[in-house]
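Please treat every number below as a calculation from the coordinates, not as lab data. Everything quoted here is computed from the prediction, not taken from an experiment. Cβ atoms are built from the backbone, for glycine too; each structure is taken alone.
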Structure P
Amino acid sequence: MSAGRIVLVDDEADMRLSTAQGLDLEGFEVDDMADAQSALERVGFGFDGIVVTDIRMPGMDGMTLMSRIHEIDADIPVILVTGHGDIQLAVRAMRQGAYDFVEKPFDGQQLAEIAARAMEYRRIVLENRVLRAAAGQADDLETRLVGRSNVMIDLRRRLRTIGPTEADVLIVGETGTGKEIVARALHDLSPRARRPFVAIDCAALPAALIESELFGHEAGAFPGALRPRYGKFEHARGGTILLDEIGSMPWDVQGKLLRVVQDRVISPLGSNEDRVLDVRFLATSRQPLEDEVAAGRFRADLLYRLNVVTLTVPPLSARREDIQLLFIKLVQEAAARHRRAAVAIPPQLLAEIVERAWPGNVRELRNAADRHALGIALQPAEERGPDQMRLAHRVAGFERDVIVATLAAQGGRLKPVYEQLGLSRKSLYEKMQKYRIDKSLYSDAGDEADP
């Protein structure tokens with residue numbers, strides 16, 4: 001019986017091999033890798049193991065990796081391996097949430113003992129989550145996607161239904177709403193949960209190397225290709241691929257992606273051989289891709305292949321009743337992450353944050369929670385401008401929020417919205433135009449929303 005799963009990250013091959021062998025002899029199931037990004041692909045909210053990582057690595061270092069892991073799940077133990085003279089850095093890491101650290105050169109038995117304690121901690125965390133769910137308390141999904149609003153309850157319901165399937169999913173939502181959290185939840189709820197979750201930022205891929213990055217290449221495929229290389233698609237074998245901001249993908253690559261999504265095969269550059277691809281595709285977009293299709297920037301056939309199911313992640317403006325609860329949770333998480341004592345939140349601050357616009361949505365709210373946990377005062381509400389403090393503006397903002405929340409709750413169907421709000425059809429249209437509300441952002445996949 002395995003003593004538990006360990007994701008081991010170290011860019012030094014010899015050190016990584018010897019550490020992995022030592023942990024393997026102690027009964028651990030070790031998944032070792034040379035870079036931090038690969039580790040992120042193996043760690044999800046329900047990950048049942050721990051992470052051991054070197055601090056100093058090229059690209060993403062161990063401290064950044066720990067921070068990224070704790071964004072996914074703050075209760076995943078991360079043990080840091082430090083070099084000589086890095087003790088101050090290690091102490092700072094402990095304050096930021098590291099479970100423990102060992103200094104090179106270390107005794108393999110010492111690391112194994114720390115790993116065993118961390119594994120026991122992780123086991124207790126996961127068992128408590130199951131017990132809380134059985135007792136009717138918040139389950140994993142409610143912990144990750146906080147909110148009691150109708151739109152959030154409906155989103156979690158749909159995630160529980162769609163997650164265990166093999167359906168490809170298009171996730172639409174404004175910046176900062178948590179689209180990647182939704183994508184990871186879909187992966188973790190699926191039979192592919194123990195396989196890689198590979199997130200590809202379509203907007204950040206280098207134009208000259210985009211095909212090689214995605215599809216891989218054979219030796220000699222182009223100048224400088226000295227050896228064959230797996231692309232990101234093959235790297236996700238058996239797992240899930242997230243195409244983040246897919247609307248940014250170049251037109252010519254969209255055509256090649258269409259074949260991959262449709263037939264689940266790829267051809268690396270320089271090869272005439274098709275390779276079968278066992279993956280599930282998820283994609284995100286900040287705006288409805290139908291608009292990009294109409295503008296000639298996105299292929300309609302690719303859209304139809306990707307949006308077997310469409311999930312809309314609501315902005316904070318559509319669930320203002322959740323803002324206070326979410327802020328309290330984020331402050332608690334920030335205090336724990338920074339090793340601070342419990343932080344009080346004055347009632348007047350809670351009242352004020354509900355009034356704010358939060359154009360950056362949950363991401364902006366999280367930053368504000370971090371500042372509050374660190375004792376840094378939030379910028380005054382006047383940053384919104386004097387007009388926004390007037391009664392007329394507040395009333396208009398409230399009216400818009402009510403329409404958006406009702407529209408989201410009704411899945412984009414207009415008739416139940418104007419009936420519930422006591423408006424005529426014409427009045428609702430006029431208000432939607434006035435407040436620039438796009439009903440397609442709130443339409444459920446497969447629903448026939450009113451024209």
Structure Q
Amino acid sequence: MARPARAAFVTLVATALCAGLCTSQVNTAGAVPAAAGDAVAQQAPAVLAPATTEGVAPTAAGVAKALAAVLKDPSLGPHHGVYVYDASRNKPLFSVGAGTPYTPASTLKLLTTVSALETLGPDHTFATKVVSGAKGSVVLVGGGDPLLAVRPSAGDGYPTRATLQTLAASTAKALKAQGLTSVSLGYDASLFTGPAINARWEANYVPEGIAAPTSALWVNEGRVAPGMAKRSTAPAQAAAVAFQKLLVQYGIKVAAAPKPAVAPAAAAPIAQVKSPTLGQIVEYINLHSDNDGAETLLRHVGIATGNGGSYVGGVKGVRATLTKLGLDVSKATIYDGSGLTRANKVPLDVLAGAVRVAVSKDHPELRHLLTGLPVAGFNGSLRERFSTVGTGPGLGLVRAKTGTLTGVHSLAGYARDMSGTLLVFAVASDSVPVPKTLDARAALDRTTSLLAACGC
């Protein structure tokens with residue numbers, strides 16, 4: 001029996017259900033305080049009724065029957081498949097076409113972000129600092145904050161970003177307290193190493209603003225202006241110039257144009273700003289499929305695992321971390337953190353595995369991977385999805401990371417089925433005929449909707 005579309009609002013409850021973090025009961029214990037003279041305080045009504053279940057626990061045969069027709073959709077092309085894991089019973093449930101790896105596109109971000117959460121922890125933050133340099137100089141030091149902005153913007157939304165404006169105000173105040181009103185400015189982006197642009201990316205990615213040269217010091221993810229696609233070819237220098245202008249606004253004269261510098265290793269910060277927590281950053285990256293944020297986290301994973309701050313070191317760190325989490329990456333080929341290169345090849349069970357370990361009660365530190373996944377038909381990269389015939393049952397009940405390149409579509413995430421079973425899935429095709437791209441995308445939406453509607 002299909003759920004009515006308005007049942008999508010149970011997504012507010014589904015997030016808590018995703019790992020058995022709460023029961024299906026709605027807490028109505030809080031009462032509205034009584035007004036003066038009232039004999040009895042009024043009980044606040046429940047926002048939502050408890051979720052109900054029907055049908056039986058899913059079986060391989062039941063899922064196979066439910067998905068049989070959609071998996072024959074010719075728009076999916078010759079290389080497509082699905083992998084389903086029963087997270088309520090901790091066992092693989094069903095797979096077809098999962099024997100060979102797929103080009104994951106942006107579902108690869110699940111591997112990067114789950115590795116970052118595991119290696120650094122969800123409460124970790126990245127600091128952008130100003131330290132004293134040679135006499136009369138200060139150095140702006142990049143800490144790899146992927147969301148650092150020049151100044152607050154009404155369009156930034158969640159999470160609240162650290163800004164150079166705040167850093168400049170604090171720096172100016174500290175310098176004036178030392179009797180300094182004129183300095184020279186250097187900038188240090190040496191935390192990350194190696195090429196700033198992945199050698200496996202298409203040549204048009206940076207010029208067209210699909211990605212930026214990855215830097216430990218940038219603002220607005222290397223964009224020449226907030227909201228614009230065009231990126232700076234020298235994002236660290238651009239950030240330093242923006243900081244220089246802000247210092248001048250706060251009454252500090254800067255003697256010359258900012259120059260690259262190496263901050264003294266033991267220098268205490270004159271001022272600093274800290275990023276949102278890593279958990280919040282992971283939610284942002286997966287909700288919006290942020291390529292630049294993922295590439296930044298890849299390099300942080302490399303540093304945290306002792307493999308260095310290059311994208312090559314980051315990939316080594318991701319592979320080691322996924323192995324530590326119990327995922328078999330022996331058949332996976334990974335070259336970046338965002339999924340932009342078509343050379344990436346990842347088995348479906350590994351893509352689903354990132355979600356599976358985040359669901360596990362053994363890994364509460366990974367929960368932000370789940371809470372940041374787009375909700376079908378409601379937000380992020382799934383806002384405009386699940387609007388075609390057969391996708392109604394998935395509205396609000398499927399949460400998944402999207403993956404899209406020309407000829408490639410994928411989804412990896414989770415859903416509660418009709419019986420209350422938590423199903424983790426990955427579904428993909430990397431051989432979609434270009435004229436059929438929207439049909440193929442709709443077929444993947446139907447596949448996951450059928451899982452949500454399954455009481456089989």
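Taking distance in nm of label points 7 Å out along Cα→Cβ at positions 75 and 259 as the criterion, the largest value within structures P, Q is that of Q.
If relative contact order in percent (Cα under 8 Å, 6 or more apart) computes to 26, which of P, Q did it come from? It would help to have the intermediate numbers written out before the result.
Details: P: 13; Q: 26.
Structure of origin is Q.
Computing helix-only ellipticity at 222 nm (-39500 (n - 2.57) for each DSSP H run of 4 or more, over all residues; to 500) across structures P, Q gives -13500 for structure P. Given that FRET efficiency 1/(1 + (r/R0)^6) of positions 163 and 371 (r between Cβ atoms, R0 = 41 Å, to 0.05), derived from a single structure, equals 0.75, which label among P, Q identifies that structure? Among P, Q, the structure yielding 0.75 for FRET efficiency 1/(1 + (r/R0)^6) of positions 163 and 371 (r between Cβ atoms, R0 = 41 Å, to 0.05) is P. When FRET efficiency 1/(1 + (r/R0)^6) of positions 115 and 395 (r between Cβ atoms, R0 = 30 Å, to 0.05) is computed across structures P, Q, the figure 0.45 traces back to Q. Computing Rg and Dmax of the Cα atoms in Å, for residues 123-250 alone across structures P, Q gives 15.3, 51 for structure Q. Can you tell which of P, Q yields 2.7 when distance in nm of label points 7 Å out along Cα→Cβ at positions 227 and 267 is derived from it? Computed on structure P.
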